[in-house]
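So, here's a batch of structures to check.
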Structure P
Amino acid sequence: MNLNMRPKFQSISDAVIEKIKSGELQPGDKIPSENELIKNFNVSNTTARKSLLEIENKGWAKRIKGKGTFVLNRTVDHHLIRTLGSIYATRRGFHESLLAEGFEPHNLVLEKTVLEDGISSQIGGKHFIIDGPVLKIHQLRYADDEIIKDEIKYISLRLCPKINRMPTEISYFKVYEDTYRLRIEEVKQTLGVEIMDPDSETNNFELNHSTPMFILDSAVICKGEKIVEIERSYYRGDKYKFAISANPDYENPDQK
C-alpha cells in the first residue's frame with residue numbers, strides 16, 4: 001500500500017480548486033454538484049460530499065442551501081465580477097450573485113412609484129420605449145455595508161401587473177419568465193465610464209473623493225419585440241470588474 005497516495009476526495013477538490021485558480025471557474029460560478037462529481041470521477045456519494053466540504057473549508061466556495069455550491073471572491077483586490085452578455089448571470093440576479101460570491105447583500109429603496117406616461121431610452125444607438133403605466137424603482141445596492149451600485153429600473157406594468165407588490169430583492173428576470181411567462185429573447189446592453197465627483201447630483205455613494213464609475217444601460221426584450229424593462233445603473237469602478245460572455249450568432253443544429 002502506498003502511504004503517500006492522497007485520498008480521492010482531496011484529489012477531486014484539488015482539481016476543482018485548480019480550475020478556480022486558473023480562472024476557468026469565476027467568482028459566483030456554480031461548481032460541479034455532488035451528483036456531477038460522482039459521475040465525472042466515478043466515486044461514491046460520500047467521497048463527492050467530502051470533496052465539496054474540502055473546497056468549502058479551504059475558503060474557495062460557499063454552499064447555499066437548495067441552490068448549490070458557488071465560487072467565492074478571493075481576488076487580492078476583492079473586486080466584484082459582473083458578466084455582460086450572459087443570460088445566466090442576468091437570470092441569477094444581483095442579490096443572489098452577491099450571496100454566491102460570499103457577500104452579504106441588502107438594498108435601500110429611494111423611490112418606488114408608478115409612471116402613467118411611460119419611459120423611453122436610447123441604448124446602443126436604438127430607441128426603446130415602454131408605454132405606461134411603468135413601475136420605477138430607484139435603489140442603492142450594498143455588498144456587506146458598502147454601497148456598490150446605484151440602480152434605476154423601469155418595468156412595464158402592462159406586461160407585469162402587480163409586480164410593484166413584490167419585494168425588490170427578487171431576481172426580476174426570473175419573475176418575468178416564471179411568474180409572467182414572458183419569453184426573454186434579448187438583453188441589449190451598453191457600458192460607459194465617467195468620473196463621479198463628491199458634489200455630483202448623481203452621487204448617492206457617500207463618496208468624499210472623485211471615483212470612476214461604470215454606467216450600464218440595458219433593455220430586456222421579450223418575444224414580439226416587447227420591452228419589459230429598461231435600466232440605468234452606476235457601478236463603482238474601484239469595486240467592480242466586467243467580464244464579457246460571447247455566444248456564436250449561428251443557430252445550434254442540436255437545438256433544431
Structure Q
Amino acid sequence: MFVEQGQLIGLKGKRIFIVKVSGKKEWIPGLGVIETSRFLKLSFGDTIKILDHEFLIVRPSLEDILSNMEKITQTISIKDIGFMLLKSGVRPGSTVAEVGVGSGYLSVSILYYIIPGILYGFDSSSSNLEHVNNIMKWLGWDSHFISIKVDERINFMNKKYDAIFLDIPDPSAISRECYESIYENGRIIAYLPNINQVHLFAEKIKDTGAKSIEVYEIISRQWKVGQRELRPINTGLLHTAFIVVVGK
C-alpha cells in the first residue's frame with residue numbers, strides 16, 4: 001500500500017523516527033530537515049536511504065508515537081497507561097474527560113483507542129494545553145480533542161462521560177463532581193504517586209456511593225534473552241504510582 005499525504009510513517013533503523021508526510025520539508029529531531037514528498041512514491045515495507053543510513057518504512061505503533069513525543073512535564077509510564085485504559089472500559093466512540101493533560105502521553109493513548117469519540121482535556125496550564133493541541137493537530141486528531149482551561153473550580157459542563165482520568169495532586173477535591181459526571185457503569189481512573197493521596201481520595205469517593213474502589217500498583221521487570229542466558233535484567237521499573245479505579 002502506497003504512503004499517502006497526511007499520513008504518519010515510521011522510519012525504522014536502530015530506532016524509529018516518526019514523520020508526518022505533509023508533502024513538504026519537515027524538521028525531524030535526530031534526522032534534520034527532510035523533504036517528505038519523496039515518501040509519496042513509496043510503500044510500507046520499502047527501504048529508503050537518509051544521511052547514509054537505511055530505513056524501513058513502517059506503520060508506527062502507539063508506543064512508537066509516544067517515544068517520539070516531547071516531554072514538558074513528568075509523564076505516565078507505558079506500563080501504567082495500558083492498564084489504565086483496560087480498566088477504564090473506553091472503546092471507539094467513547095466520550096472521555098482527562099483532568100491534568102500534562103505532556104499529552106495519556107491524551108494520545110486515550111484518543112488512539114476511542115476515535116471517533118471525543119476527549120475533553122482539562123488543565124490549569126495554558127502551555128500544557130497548547131502543547132497537547134499541537135500534538136493532536138500533528139496527528140490529525142484535533143477534531144476529536146477539546147481543550148479546556150481550568151482557572152479555579154473544574155466545570156464538567158453538565159456532560160456525561162464514559163470515563164474520567166485524573167492526574168492531579170488532589171483529586172479528592174473534585175471526587176463528587178467526577179462521580180456525578182460519569183454514566184452508570186462508568187469509571188474514574190486516578191493516578192496517584194503517594195499512598196496518602198490514595199487514602200484521602202478513597203475516603204472522599206466512598207461518600208459518593210461508589211459501587212467499587214480498587215487500588216493497584218503495576219511492577220514491570222524485563223528479562224534478558226541471550227544465546228546462553230535467560231534471566232531478569234538487573235534493574236526494573238518498580239513504583240511509579242498507584243492506580244485507583246472507581247466504578248459506578
Structure R
Amino acid sequence: MNIVIVDDEPDILTGIEFLLNAVGQGYHVTGRAFNGKEGMETVLEKHPDVVLTDIKMPIFDGIEMIRRLKEQGATAEFILLSGYGEFAYAKKAMALGVRYYLMKPLDEEEMYSIIEKIREERYPQRSSDVVQEIREYLVKNYAQDISLNDIAKKFFMNPNYLSQLIKKKTGKTYQQLITELRIGHAKKFFTETDMCISEVCAAVGYHDHRHFNALFERIVGMRPAEYVLSITTRRSEGEESDISKESRTLILP
C-alpha cells in the first residue's frame with residue numbers, strides 16, 4: 001500500500017511515517033508534504049492508495065486540498081487527521097466523500113485497521129488469496145508454534161484486521177483453524193501409524209498432554225485413548241477404508 005502523509009507538524013509527520021514503516025505490513029510511505037499545496041502536488045505525482053492528511057495547514061487546508069484533488073480525478077482514499085473541536089471541518093470532508101477519520105493523538109491500531117480495510121476494498125482478490133496462502137502455510141507448518149501475530153508479520157498484515165479477515169472468509173477464528181488442523185492430523189497419525197498418544201501430541205504441536213486431550217475430546221467427541229480403542233475395534237470388524245477416510249475429515253485442503 002502506497003501512502004502519502006500531509007501534516008504541517010514535522011514531529012507528527014515523522015511519527016506517523018515511523019509507525020507505518022516499523023509495523024512491517026507492506027506499507028510504503030512514498031511522499032511527505034507540510035501544507036495543502038505540497039500535498040496536492042505530491043499526491044498527483046505519486047498516485048498513492050491512501051493519503052493521511054491533517055486539516056489545518058498553511059497555504060490551504062486539508063479540506064481544500066481534498067476538494068482540488070477530487071476535481072483533478074485523484075483516486076486515493078483519504079484519512080483525515082482531526083483534532084478536538086474540528087467537527088465542522090469533518091462535515092465538509094464528508095461532503096467530499098471522505099469516510100475515514102482519526103482523532104489526535106493517533107491510535108495506531110485504529111490507523112492500521114483503517115488502512116487494512118482500504119486495502120481489502122481496493123484489492124479484494126488479495127484478501128482471498130492471502131487467506132488461502134495462510135491456510136496452505138498452516139498445512140505445511142501446523143506443528144510449529146505459530147501465533148496470529150507471527151502469521152500477520154509474515155504476510156504483512158495488521159493482526160487485528162487479519163483476525164477479522166480470517167473469520168469473514170472462513171467462518172472460523174485463527175485459533176479454530178490451527179486447532180482443527182492439528183487434531184485432524186492427530187487422527188491421521190492414530191489411524192495410519194503406531195505412534196503412542198504422547199508422540200502424536202508432540203508431533204502435532206502440543207506440549208501439554210492434558211490440553212491436547214481436552215481439545216481432541218472437544219472436537220472429535222472422545223478422548224485420544226478412546227479414539228485409538230475405537231480404531232482397533234473397527235479394524236477388527238473390517239472398516240479400514242472408512243477409518244482412513246474419517247481421519248482426513250478435519251485436515252484443511
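Each reported figure results from applying straightforward, stated rules to the coordinates on display, with no laboratory input. Only a predicted model underlies this, so the values are computations on that prediction, with no experimental measurement involved. Cβ atoms are built from the backbone, for glycine too; each structure is taken alone.
Given that distance in nm of label points 7 Å out along Cα→Cβ at positions 35 and 219, derived from a single structure, equals 4.0, which label among P, Q, R identifies that structure?
Comparing all candidates, it corresponds to P.
Output the label of whichever structure in P, Q, R has the greatest value of mean count of other Cβ atoms within 10 Å over residues 59-66.
Largest calculated value belongs to R.
Starting from the value 6.5: which structure in P, Q, R was distance in nm of label points 7 Å out along Cα→Cβ at positions 67 and 227 calculated from?
Label of the originating structure: R.
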